Structure P
Amino acid sequence: MIGEYVVIGLGRFGWAVATTLARQDQSVLAVDTDPAKVQAISVEVAAAVTCDTTDEAAIGELHLERATCVVVAIGVEHKDASILTTALLRQAGVPRIIGRATNDLHGRVLLAVGAHEIVNPEKEMGDRIARRLARPSLIEQIPLGDGADLAELEAPEAFVGRTLVELDVRRRFDASVVAIRRGGKVHSYVLGMGPLEAGDVLVVIGAPAALSRLAALA
């Protein structure tokens, strides 16, 4: 069975990708060289197989070119396997290949041999932790491209008791509040919510520098 998504490599990262996709009702094929890992994940995904994806004949039998996306999540200790697997997938005509890179050089090589996108979970986690340490009120920040980020941040104390219309965040900070999370519920009609309350979390879009200025108010 070929899943809409294929995850190759069932370390912590690959396992998390495969099981999270499956919990979101996506069809997932999980692949690894370790039969024990394949057996363990088989109850959580649509299908799981043991395969050495550096073997051209073996990978050809999986017909992965039928998948929508293949995530090459092979562990950091096997860079050569991730590079060869990526090259074989591109040769097979897989329409979208996401490669896990351990550093910039590894990422450039993966792109050169055929990956369409690169992720570096260790670097991304490190960046996230550093931002949280520097700005504790900044709960989450996601780059959107073109110089804009999406962020969740705690409503500054100075904002509590005032409405977004009164605060005029867009003009004063060059950022837009697109939603408010209050009591576990996300509200998208932000202008009609009335005064902000302590504990509100603002979902904001803006340049990184603008988001930092907002977070610094907390």
Structure Q
Amino acid sequence: MSLLSWLSGSKANTNPKKKAVHTTRKISSSCPYCHVSLEKTPGRKSKCPHCGKDMYVRTTQKIFDSHLLTKDQALATDAIRENAWNGLDADVFRTLIQSRPHDKPTDVLWNYFQKKNLEMMKRGDFQALKMLNYSMALFLNKEGRDHRHCLQAAARYQLEQFLQEGFVGNVHISVGENSCCDACKRNAHKVLSLKEAIKDLPIPCKDCSHVIHNDTYGFCRCIYVTDRFI
């Protein structure tokens, strides 16, 4: 399930398209970690024969000067592609990492997410907050970190969005019938008042075992729907 297909609903922040800034990148044949020249340039993820670290290939990215990336660089590159909706693109991120040359790309990206989160909270834009926090959860899951607080925030902002739009009825828990775990299936079609859902926050399911990018933390894909969507 894609982020936008699940989250898009009432309104979404859009940004005018900016003229692309083309940069010259070299096709590097050096390891992005130890910088030792490689006899053969890899065409996909592989281990450096010198330092043994994983090298990631992103041939179309326009952020870093080589298409061979470290894990942190690859994670940031992938997240930027998935977050174009909130104004994040290659040119913006290049400027950010140039201003913080001693920080890891993933730390720079997380700082961007947090600032955007504060901006959206000040605006009271619960649709954007829902999308951003879901995106942050995906990013943490790819890193192998606990993402569940962001996923819970996304679900809470969805409920706040219902309130903001004037809905005061019941909410239903919808699960991915064909791809969810047994714990989440027990929540299928559960009905709660909007106030109950905000108070108890039953999703994301605490015992979810659905795997997306790592098997340490289950990534619950349950969502709230209202009577108008049933």
Structure R
Amino acid sequence: MDIAKVPPLLIEPPVVQVAIDVLNLDDALRIGEAACQAEADWLEAGTPLITFEGVKAIGVLARAFPEKPILADFKMMDGVPKYVYETARQGGRIATICSVAADASIRAAVAAGKQCGVRVISDLYAAPDGPRRAREVIAMGVDSAYIHYGADQRAEDPGRDPLLFLSECEDIGAPIGVGTFSVEDGVRSMQGGADIVAIGVPLIQADDPASVLREYVLRAKEAWHARWP
């Protein structure tokens, strides 16, 4: 198998990631441009975008925004090496695997990532014991773990705090990320110990997404830097 090799990305907190969770490439490019104007750090080819447009979406974003690392949000579960390798072939730098995947899949993703230079992040969505699983997957070599309160969970229980168990993830051994839904969530996440925050819906649906994303970037990073006086 011809495996592309990309330079391993240096993860330098604080990182703001914009989740491009749209269904077509035209909207993806529009949101990507807004995220760049807002000076976000990483662009995420969201799971819906990859599902509806295919893996080419990763490459389209990588070519359109070459200065920004592209994260492929595959949320891998099984047969994972091919997804990691394809991320590299398309010019992506990071790929995600579900933390509830088998340990064998976690190890396979990490091994593939080392072979092609792709960083692997584990999504803690639906993990029965998030803090414990975060430590387990990090011990297996993933580069970061993300706390993720999902869309269906939020639709069913919108009052729950999306930061979930962030306070239990101190000294976890790798940067910890949090999926957020507002500027305030981003600020609280960074104040509470997060090194990476991800934002997509609803901010990307705003009439002027560049403006609201810029506020998010500025305030989240200010909150992170305030932890290091």
Output 0.93 (Rg/Rh (Cα atoms, Kirkwood Rh), calculated) maps, among P, Q, R, to structure R
Across P, Q, R, distance in nm of label points 7 Å out along Cα→Cβ at positions 39 and 119 reaches its greatest value in structure Q
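Every number in this text was worked out from the coordinates using simple rules, so none of it is lab data. Just so we're clear, the structure is a prediction, and the values are computed from it rather than from any experiment. Cβ atoms are built from the backbone, for glycine too; each structure is taken alone.
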